Structures are given as C-alpha cells and as structure tokens.
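Structures follow.
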Structure P
Amino acid sequence: MTTVVDLRSDTVTRPTPAMREAMHHAALGDDVFGDDPSVNALQQQIAALLGKEAALFMPSGTQSNLAAIMSHCGRGDEYIVGQGAHCYRYEAGGAAVLGSVQPQPLPNQPDGSLALADIEAAIKPDDEHFARSRLLALENTMGGKVLPMGYLAEATTLARRHGLCTHLDGARLFNAAVAMGGDARANARAVAGHFDSVSVCFSKGLGAPVGSALVGSEALIQRAHRWRKMLGGGLRQAGVLAAAASHALEHHVERLAEDHVLATRLAEGLRGIDALQLQMPQTNILFVQVRDGRAAQLLAHLQAHGVLATGLTGLRFVTHLDVDRAGIDRAIAAVRGFFEEQ
C-alpha cells in the first residue's frame, strides 16, 4: 500500500519513537492539584526558554489564546487583531461569545503585519460610547510569513504608548525563530520579549500529539489558570502529554529548518505551471492559487494520487516531520500530472 503524503497541516504529525518513549516513562501526578512533575517541568522549561516568569500548559492553542485574551480583557473591552488572525477568524468567536470581549479586526498587509497607522487609528478614546481598547494581538508566523523583529518592536511600543497590553499567537513561533537565522532559541526569546503574553503550540511543527502553553507574568498566569478551569481545561495525569512537549522542545526546534527546505522544494517544483500562482514560502506553508478555477478538481486529483492538501479557491500545503523529500517529489509529480492530463 502506498503511503499517503499528508500536506494538509503540520498538526497531523505523529509522535516519533523517541517521543513515545519519553511519554511512556513520564513521571505523573494530578495537575489540577499542581503535583504532576512532568507538567511542572514543562511549564518551567518553556517559561525560561521564552524569558517569562511563568507558564500554563493548555490542551490547545485555541484555549491558550482565549485564556490570554480573557486574562487581559474584561467585559466591554476590545482587542485589536488581524482580519486573518487565527484567534479572530478560526477560533469560533470565543472571545466575544465566552468573554464578552469585542474584536476590532484590521486588514492584514501582504507580509502578514498590521499597518501601524491602522492600529493607532483603531485605538478608541476613553469614552462611554466605545468599547475599551485593551489589547493588541499579533500572530507570528502569519500564514507562514515571519513578522520582522523591527516591526514587532514598533507595534508593541505603539500599543504600550496607548496603554494596551500585547499578546502573541505564537503557534508557529519556533518556525519564525528558525527562519530568522542564527540561534533559534535566542530568536524565540527575543520575539517573546516584546509581548506581555505568548501562546506556543507544541502539536504543530514541533510534533507533539497535544498541547500548547501560555507564558507571561506570574499575575497573568494566575488569572489564566482560573480561566482555564472555567473553560474546562483542567487535566489530571497530563504528564504523558507534557513529556511529549518537553521532548519536542529539546529535539525538534532546530529541525524545523528541514520543513522549510521541503516547502521551498515544493514551490520550486511547481514554478512554471501557467495555471498556478505562488510565492516562495518563508517557512513551512505554501499557498498556491489556481488561476483557472480548477482548485477543487486539482485537490480531488491529488487525493486520488495519495497526496492530501487543503483549499477552496487555492491550495495550502504544509510540510512537517512526517514528510520527506520523496513525498514532496510525489506531490510535485501529481500536480504536474493533473495539468498535463488537462
């Protein structure tokens, strides 16, 4: 049986044998009582790595972002966020529905950023007619694009000048840190240093099966701990999951560069097809627009040939540790085969 090349997302990764071994030997306790040693060790590990006082292990990045927003904002407050940001568009409106926190979405620029002028214009005066502007939420990477360090400094400085807190959805923070070049861990810490809170996902490119962490000050994490309880996120012997995340932090950060190389290889293999429009990826995500409206047919063709992707008017391919060079070459051949048949 031919192995499927699954490029739908880096969330489809499965634990490596070494990660499974770490999970098997994890020391366990009851995390609701705060005595799971593996969870406590992970929280200390990720907080120290990102230069924050404390961290809280969460079942998902969606819950981590929501707990962060609700810890920064109260009823009648608003957070400024990109129109395409995950915590606005793809998290079921949780901040508004559960937190009574209003999003103020702004258009993302082509590079994934929010224009500084747009941010400043969106901040409301202290007036009873308006929701209170309390938080700026950015995302890095944004659609696979890396927000430059200089931009992060300018945007967060602007927010603080107006009394706003800052949160980073860093679901793929380590992809951004690796793409910056040099010491990836130092880069991640430098990025996190611009924000009051950061959410980091372990179950995407890092390859753990479950989990994210929220990092920030002791006071913020204490508030987030209460919100996590209300949101149903308390876990018991969560050390089996925390051990996987710790293994990922120790062994899977620098290897993200391999995923970036494969995404570039895929893009290079698809260049020159007249019906496709694409930009070279910065990290592990490649978006491909199909000019002649045949995206659905192409997607079905790929699936029939054992290659999985996602998309509507265009296609998204995401590389990860369960995809190798041979799989990428199969994907290239399948796409090219579709247009040759046409």
Structure Q
Amino acid sequence: MKNPCFSLAAVGLLLPCHAEQIAHEAFDYTEASPLTTRDGGSGWSGAWYQDGDPVVTGPAGLSFTDTLGNVLEAAGRCADTTGSTTTRSLRVLQVGQTNDVWVSFLWRLASSNSKFEGVSFYRGTQQAFTVSNPSTATTSRLYLTSNLPSGASVNSQRGDFGTTHFIVLKMSKGGGTGGADRVDLFIDPLLAGIPSSPDAVISGSNFDIDRVRIAGQDGATLLVDELRVGQSFEDVSPYNPAGGSDSDGDGLTDAQETVLGLDPNQNNSALITAIQANPGWFNLYSNAGILGLGDGGVVLAKTGAAPVDFFFEVQQSENLGSWPVLDTFSRQVTLPSGKNFLRVTVEDR
C-alpha cells in the first residue's frame, strides 16, 4: 500500500553557507509579451527561445513566505504558459553543462485538468528530469520525474491548486544509489536553513543540465517565477527575515534574539551549531527524529493551516511484481488550531 503523505512543520536552526549564484530570471518584462528574445536576468548565454508557441509574461509576480514569516526576495512579473496551443520556452545557462548545484523557482498551478504543466531540465536536446503536474494526474500533486531511460516518476504528495509553492532542487553528481546522479525535491522549505528531508528523490545515469524549459500542454496555465541556479541553498533562497534584520549574521533576526534574551550584535553561530548537532541535549527533536516517531504508523509533514488531503491507493497483484491500482480513497481532514502532530496507522480487519 502506498503511504499517504502530508507534512508537519519541524523547525530547525541552520546556518547558511554562501557560495555563488549562477543564474537568475525574475521575468521583469512587459505584461503579456512573449518570452522569445527576452534576455533579462543574469547567468544566461542568450535570450529565451521557443519550441512551439512561446510562454508569455504574466500580469504580476509570485511571492512566498515560509512558516516563520521569512519572505523570499522577488521582483518583476512571472512566466505564464496560458495559450491556445502548447507553449514551450527554453533558455540556456551561461556556464554550460552543470551538476552539483541547487535550483529554485516559484510554482502556481491554477486548477485541475488532464494536461501537462511543468519545468524541465535539459542537456542539449536530452531531457534529463522534470518537475510537473503530468497529464496522467488531475490532482494538484507535483511529480519529480527522471526522463532518462528506465527513469522513475515520484509523486511528492504535495501541492495545492491556486497556491504559490517554493520549489527547490538539490542536484548531486554521483550522490545516488550505486554512484548514480541524484536529484532531491523540496517543497516550501524554510528559508532560514538548509533543507534535509526531501519530498521526492530520483536517481539517474547523468543529470548534467545546460538549459531549462517551461511548458504548458495545449496552453494549460502554469505560473513560474524567480528561477534561480546556485552553488548553495542560500544562493537560491535569498530572503528578507521576519521581524527585520539580522545584525550579527547568525541566522536569527534581531527581533528573535531579543525574545530569546540574546544580544543581536553577538554572533551565536557556535550555539546554533551545537543545538543542530545535538538536539537530544536540549530535549529537542530533529526533523528526522519527529518523522521517526511512527510507533506503528506513518508520521510525515504538513505545513500551514489548510485541511490535510489524504489520498490512498489500494494496489493488487497476482505475481508480486506488477501492482496495478485496484481502488483509491481520498478525503480532507481539517486540523484543530495550534500545534499538531499527526499519525497515520493502517490496520487489517
């Protein structure tokens, strides 16, 4: 049986490690103009070009605020795949083929349909992997798909129609099973830390990329904004901290340090590192520790106050090799106010 997936907000204190932003596109162009020949942003070898009809500039930009109130830096408008026919726009990275990088972008899917909408990453004409709402799904869930031969497609079980999600990809050269390349997908991670619990993972023989494509089948609507490529998570998640500035640069805002009784001008990086490395000393749970408290159930994470969407598949097999879906069940559960720790258990009756 496939486990349902929802999310618990587990907060960790993490220190940024700045490296270098490789590319950025804020789609700061005239509203409703085709992306083709647009060459704004930085880190690209040329302008956008089209394969099919072009994606256009949307009427307004997207924004994202994490559960701690930190706000992603955003400017300009967005890319909009809406059209009368399939829209596909691509752009090439100035660095050429790359791996061992972080990629981020904002994603907003308007409504349910049976069309493909997605952001794909290529090496020349070879499609390597994709973040999408595929044509095989009518739910709002985001899939991470390897487009290489025998590649997997993993349903993150995350995503909501009409909601802007912050999508982060961590690419690791040789970091997968058996030395394969690996891509981790994180959805709506905290901006003030390095995410460590991916919502989906794929492996493949070669995930080197040199270009990105934004596409909507038959003009289906997907909005994409703030496309970034960098060498660290911090490079692709610049943000304005909740409560104001961070004078000492330790990852806690001045307002947060005041509440904790700390000096906003005294860097507390060593203390934060000690708490991260030894949460048990402080009677705290790490993200992994919380997720390990199943006690016979499944504990996963739900961020925000919206109802939890449960989706179950019952699969059937005659040979223990092929498992087609026999039936599906779905429902929403409204969360009570305050902190929630949720667990799913399955019983055979």
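Any read-out appearing in this document is the output of simple, stated calculations on the displayed coordinates, not a laboratory observation. Everything quoted here is computed from the prediction, not taken from an experiment. Cβ atoms are built from the backbone, for glycine too; each structure is taken alone.
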Could you tell me which structure in P, Q was used to calculate FRET efficiency 1/(1 + (r/R0)^6) of positions 111 and 271 (r between Cβ atoms, R0 = 30 Å, to 0.05) as 0.90? P
Once distance in nm of label points 7 Å out along Cα→Cβ at positions 167 and 247 is calculated for all of P, Q, which comes out largest? Q
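Among the shown structures P, Q, from which was the value 0.00 of FRET efficiency 1/(1 + (r/R0)^6) of positions 31 and 319 (r between Cβ atoms, R0 = 30 Å, to 0.05) calculated?
On the way: P: 0.40; Q: 0.00.
The value was obtained from structure Q.
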Work out which structure the value 22, 18, 17 belongs to, where semi-axes √(5λ) of the Cα gyration tensor in Å, for residues 71-214 alone was derived from one of P, Q. Q
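If you rank structures P, Q by mean count of other Cβ atoms within 10 Å over residues 103-110, which sits at the top with the largest value? Present the calculation step by step, with values, prior to reporting the outcome.
Numbers: P: 16.0; Q: 22.5.
Going through P, Q one by one, mean count of other Cβ atoms within 10 Å over residues 103-110 is largest in Q.
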Using distance in nm of label points 7 Å out along Cα→Cβ at positions 95 and 207 as the calculated read-out, with 3.3 as its value, let me know the right label among P, Q. P
Of structures P, Q, which gives -13000 when helix-only ellipticity at 222 nm (-39500 (n - 2.57) for each DSSP H run of 4 or more, over all residues; to 500) is computed from the coordinates? P
Output 23.4 (mean count of other Cβ atoms within 10 Å over residues 183-190, calculated) maps, among P, Q, to structure Q
